[in-house]
Structure I
Amino acid sequence: MKAHMQLGDFLVAYLRKAGVSRLFGIPGDLVIQLFMKFGKPRDMRVMTFSHEPGAGFAVDGYARATGQLGVLCVTYGAGGLNVVNAVAGSYSERVPVLVVSGGPGEEKRKLGILVHHQAKEIESQFRVFKEITCAAKIIDNPQTAVEDIHAVMQAIWLHQQPGYIEIHQDMVERPITVPKSILAWDGTFDRYHSDPQKVAEAARDTVSRLNQAEKPFVIVGIEVFRHKLVDQAVALVEKTGAPCATTVLAKGAFPADHPQHMGVHIGVISPEPIRRRVDEADLVVNLGTLLTDMNLGSQLPRLPREKLVWASENRVDISHHSYTDVTLDDYLQALLDAPIRQRREAVSYHDNLAPQAPGEDRPIGVTDMLCEVNAFLDTHPEHLVVAEAGDMLFAGLDVRFGRRSSYLAQGYYASMGFGVPGAMGAQLGTGQRPLILCGDGAFQMTGPEIAHAPRYGLNPIVVLMNNGGWGIFRPISEREDLLATPPWPYAQLAEAWGGTGIRVQTVAELRVALEATDDIPSFVIIEVMADPHELSPVTIKYITASVGETH
């Protein structure tokens, strides 16, 4: 970074100083100058995909898995608007992503004519992204360009949500002056600062209630994972001796094999022992839980506020008291520093899987697939599990893994198409080999992005449930023909794209295919021929609860 440089060069230098080493995106004419700046030899690896949604999901998976900033660069209009859905998912699920877009430039604006890729007005794309980012700027003033970029980046890190900057063609090589404060900047960003007095009061109030409670329960939410507070959450659960569960969005945010972990809490559709234990609790401590319909199992909370402690979004609500300006990390540390009565309670893990039927030559149901995947992960604990939206999102809630594994899914925004590119981005960031649970409907959206895996040295395993369509909607649809998808030869496509394809029809064949992946260095698509009307246990529960609510 120099005191005087071109704006495009400054952006690359700034991001490198902030620790960014990868850029995701697709070039286009209105961003090509800037895109090629990233492509110069500056220790910045550029990861391109076939379609902007794939690049958007991949950068989300990268940032989601690593906790680092993801950077996405797209062209104006046709590129930027193509990636809106992926960025909306990052916004709603608190994933830090910077979106960099090109634009037509002042000279074209002055012509007073429509510019190609333009929608309604030149600023239309900017206004769209203002709705799905925590900060958005058009960088059009050389005098304030540096401060504007830095402000967006600071907001991204502060809110852990996407930000947007738009740099038009005629600004990329514009000379700018870099302020001394940015030259001296150490590359880190501020986080929220708590009010120490409020932290102390919130902790005292919580500890008093915890020490009086006879049957407390802890629910771990997504902010624990996003803010890298898993160790602190584990320490607090161990200190209380209370059983705990995670939410749908936070599956994987607490070690699934921990002796105090009961499983995933999904409101009234939780496994019966979890639902009953939460209902019996005289105090439920929610750590970083977002109040969403998916986390609540599509129904309203059942517990009265008098029994609740809710710490999220930089505040703590305790019964009818609220403490603002209290960050989750400071709150957890204050609890860990306080004297808390420890309990002893026998805790068992619970899922929704019924025992498998005898015989291994029978057709594969979703429960059979999950049992085989769990058995595989028990002996292969190093995998990253990624669940696609649709039936596989709910199926993934019954995947069990140990501390050496991890888990990713869009558990709230739930956009189909996240799975394959999101897993590829995650493997680029962590090095863990992904095992992806994916339906054929979602795979037809973004699954072909897996063809990029060989050139990036990636080898995900896709367990593809082929039931001939969008199966999750079949129980509530009068027109099943509207849910059908074309019969792609998925296993054959894997071979054509440089990977390995295996088609299985029985439980025994799936078990052999999973074990075979150990010796396959390429990506693998295991095409599982499934009954069109077979669904995961949690999906059936969720649909039943949702239909009951609407009637």
Structure II
Amino acid sequence: MRMINNLKGAKPPKVITDLRDLVKSGADVFGDKPLYFYKENGETKEYSFKLLYDETLYIGTALSKLGLMGKGIAIIGNTHPRYTATYISTVNGGGYIVPVDPELTNDQTAYFMNFAEVEAVFYTDKPTEKINEIKNLLPNVKLFVAIQPKDDFISDEHNMTIDALVEMGKTELDNGYTDYIDYEIVPEKMSAIIFTSGSTGTAKGVMLSTKNLTAAVNASCLSMSYDDRNTFVSVLPPHHTYEMTCGHLALMNIGAQVLINDSLKNALRNFKEFKPNALMLVPLFVETMHKKIWAEIKKKGIEGKLKFAMGFDNALLSVGIDIRKKLFKEIIDAFGGNLKSIVCGGASLSPELIKDFYSFGVTVLEGYGITECAPLVAVNSPGKVRFRSVGQPVRGCTVKIDLTDSEEDTGEILVKGDNVMMGYYKNPEATKEAFTEDGWFRTGDIGRMDKDGYIYITGRKKNVIILSNGKNIYPEEIEEYLIPIEIILEAIVISRENAAGEPTITAIAVPNMELLAGKNDDEIYELIKAEISEVNKKLPSYKQIHQIEIRKEEFERTTSKKIQRFKVK
């Protein structure tokens, strides 16, 4: 694999005008340099910047010839270079892309595709069976395109392989058919419908324009110190806007290289093989990595030595001496040996976890985004990190706190900018509710801003616990203290009624049975209770946990690894 891993001062990123400019400039500047490395049939393959540009033209031209340019195109499956090419070619032809979660049921998949009025469906290998089972539920779909066709694939007027589609587009383009490349992009036109994850049980179709996507790509690039010397491993699902916008579109704009992770169980192996110097993750992955590090340290019996080394190292760092690479070489080698930074968004991270990674030589940059903002709103930039904060608003994005009926300086986070969505598809009522009368988008997240514009997330408006004394408690604040507890695998905080019928702060914890093997239920409860008692000492009295429930099975999560709270009984 032709990778570049040296990394010092980053080069200024190009500010793109649209996604056509993105792929065209990428091809012009980086040419045959591999953009993607991916594994197929046991072989590692390369996919260059130039090939991406060429294939977006071929796919778009073929769709135009088939009467599908400008239409709704659904795409479903795992990350693949041609997933990205399909996404971009659809948008650049005036159509709208509809990325669908492959973990949805057949009925849900068909419902979303029909609701979005798609006329073509592209799919990778994993959802092949699902697509074959729901074709009869999709009467408006004229074409199904297999990105990774099975051996028994049969082509006909409604079913094609992407190889055949690409060949068709190339032939038509070579013969002078230029309707696709002549299309004039309209920045304000709807370019994507993104169905929210539904972690609260109510998925909506977020309409994003080319202007929204372009603004988010530019903001992502301008907020970070990454360039064409960076190498990443893509591990998050491609139908999520965070992964597509920041983990694919923005990275190709700076000329970075990306290894597509073939499965979660192979992630660490792929880190070692590809040796990335940066990652984009959600908190669950970072927390899992952190717990694995400490579990291995304790297994080797070197916890005391390591903590001493961390204290010694921090003292040296305070006077400008950095020997982290030598002190913690074994830890960093587990991730390939080159890892310098992790961008993380989706939920809060423990400051202690962030400090641990910093001690090891890895800077964790917390950010904040929401699908309706395409998705980036704020991020901690390198050299400007503040613990517990998700950073400052990105370029072109304005944030303020709605202090109406709020406590002190905390309120709902409101956003304005070119990254903010057009609205919810076929849902004018929800669209109206999502904006203030003067045009600010209501995120539904609660937080505050300091004098320097750093944002601190308190919790979700929908999750608020209102105590009998009128105090508002945001469970995410308390959960932040539970996440680092090693004997707790995962936990959430909710409200339960006590014997007097009053709301009571309750922690539901899933034990880490690897560490509690051989313990009975009573012993597990008492151990967790003791840990939570220590947590309560750090909290004001009205935020303390008064009830504990032990849950044997893990919580159901969305594919972005957020706990589906509405399913917790």
Structure III
Amino acid sequence: MVFSRLQIIAELCARKGIEDVVICPGSRSAPLTLAFLRNGKFRCRIIADERSAGFIALGLTQSTSKPVIVICTSGTAAYNLAPAVAEAFFQHLPLLVFTADRPAEWLDQLDGQTIRQARLYGDHVKHFYEWPKADDHPDTEWHANRMINEAVNLSEEIPAGPVHVNFPFREPLYPKDDSFVPTDKIRVIESVSARPQLSEAQWRELESTLRKCKRVLIVAGQQDADDDLIQILNGVHQNNPRWVFAGDILSNHHGLPSFCSHSDTFIGQLGDEEKRRLQPDLLITYGKSLVAKNLKIFLRKYAPGMHWHIQSGGQVADTFQHLSHHIQMHPRDFFQHLQGLNLADIPEDYAQLWNGYERKTVGLIHQFFQSRAGGEFAAVKKLLSALPQPCHLHLANSMAVRYANHIGLSTESRGVKVYSNRGTSGIDGCTSTAVGHALGSRLPQVLITGDMAFFYDRNAFWNEYPTPNLFIMLLNNHGGIIFNLIDGPSSIPESEKYFVTRQSLNAKALAAEFGLHYHDLNSVQWSDFFVQAGKARVLEVEGAQQENKEIFEAFRKHLKKGYAT
């Protein structure tokens, strides 16, 4: 009865459009594993390390825009999925976590692989479900069917996110009958949602406010690439060229002309009086987090008169501490309505200031790299200039995403879509996420990562699935330089031993162990690097911490000098 009910649930997931299942080996989870394997309608991948498996599933759902199921056994195995679950929660990704468990009566009885799995992920899932106890009552089957329908639907409802279903199983765990018998007991419950709209009166009120505001700043946070949105924003900008559009590399807005993608870089160089001139009357935001710390601090200190955030639903973050309106719409619909507005009476100087600083910063960055050809910062610049199109660019946390954000992407890189695990901003799982994305998409997947993130997540390659479309630039300065740059740890005597985390590894042995192509800067041919050759490529940029720290500090001084003249 238990296995037949699970077969029905697997078929239900297939009918609801789920295609990918990541399975972590285990005995207690055998009923779940077999139900999905024997269904025959899923791409099932076996990943031994649960922590890596969770992020590979996350990368798969990024690439397919569909829910992905990850299955694991009971006990601490389920805990190892927690980092990926938290990342999926804050990135709004539809992850379905199916954990096997021991029967409730064996909890706290010193039985093996038995921990308290109910609500294991706390508030980092949209909902927790406990699989009903096995019995023959017809309501139990109805309950099980309804539960999975709800779980799948909820994972996709705005804002999308992870859902946890816990399955306590009694032995025997392995069925004798391996056949799947078609049944009419499968009932699919569809979730039909409407996109929220505003009334005419609400639009008139917003438009009236817009007409009164002389300094309008529109800031885009992290979001998936959306060509339709960029086209709409381009129309909005053409009609209202005195509005300012700003953000960072994770906004995927580099295809938008006159987009201030270097605002974080130039705001850090400005004095108080110059920043006051950039202070907006109205701030309009959409998307998720910003890498741009200087931009965030600026908007908190030089507060806008009003702050509108555009988001279809869910909890809204008051990132800049001055939120005044949550406009519950998709950004595409909001700006589509504004395309017809033409507020020509707005002064030109506000947009000229922002765009002038943007052009000046781009020029200063170009000057710097003309004189600095070495180091990992220059290597990132060279890689970004050589990216194939179309491709997906993955940026690991710490210095990799900061380097790329300072350099930026131009409008000529419209075919590049940018991803990064900025939901929690951890280094764990950055490589596994890129591996998952490579499994779900045939496009080139390019990962820029640091040594700490890379070696921490080495089990991303511990599987039998080739990823010939994955290309990795590893910045290995043997410990990372960020703690030598940020205020606080860089000035304390304990920094060198307890914060920097020096290590002597290089990637050549790891590449050989996992069968990856290995290159260093002396052996790489850029014209051949992005050619697929049966397995992933790793380009290691090895250097000293002090040298790379000095290069980045020289970059800061170059900007400061440029703005002082």
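Below are the figures for this structure:
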{"quantity": "Parent structure of the calculated result 58, 32, 24, given that Cα extents along the principal axes in Å, for residues 268-363 alone is the read-out and I, II, III the choices", "calculated": "I"}
{"quantity": "Of the structures I, II, III, the one that 16.9, 49 was derived from, the read-out being Rg and Dmax of the Cα atoms in Å, for residues 236-411 alone", "calculated": "III"}
{"quantity": "At a computed 6.4 (distance in nm of label points 7 Å out along Cα→Cβ at positions 156 and 452), which of I, II, III", "calculated": "II"}
{"quantity": "Among I, II, III, which structure scores highest (criterion: distance in nm of label points 7 Å out along Cα→Cβ at positions 172 and 204)", "calculated": "III"}
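Since every read-out is calculated from the coordinates, none of them should be taken as a lab result. Computed from a predicted model, the values in this text were never measured in an experiment. Cβ atoms are built from the backbone, for glycine too; each structure is taken alone.
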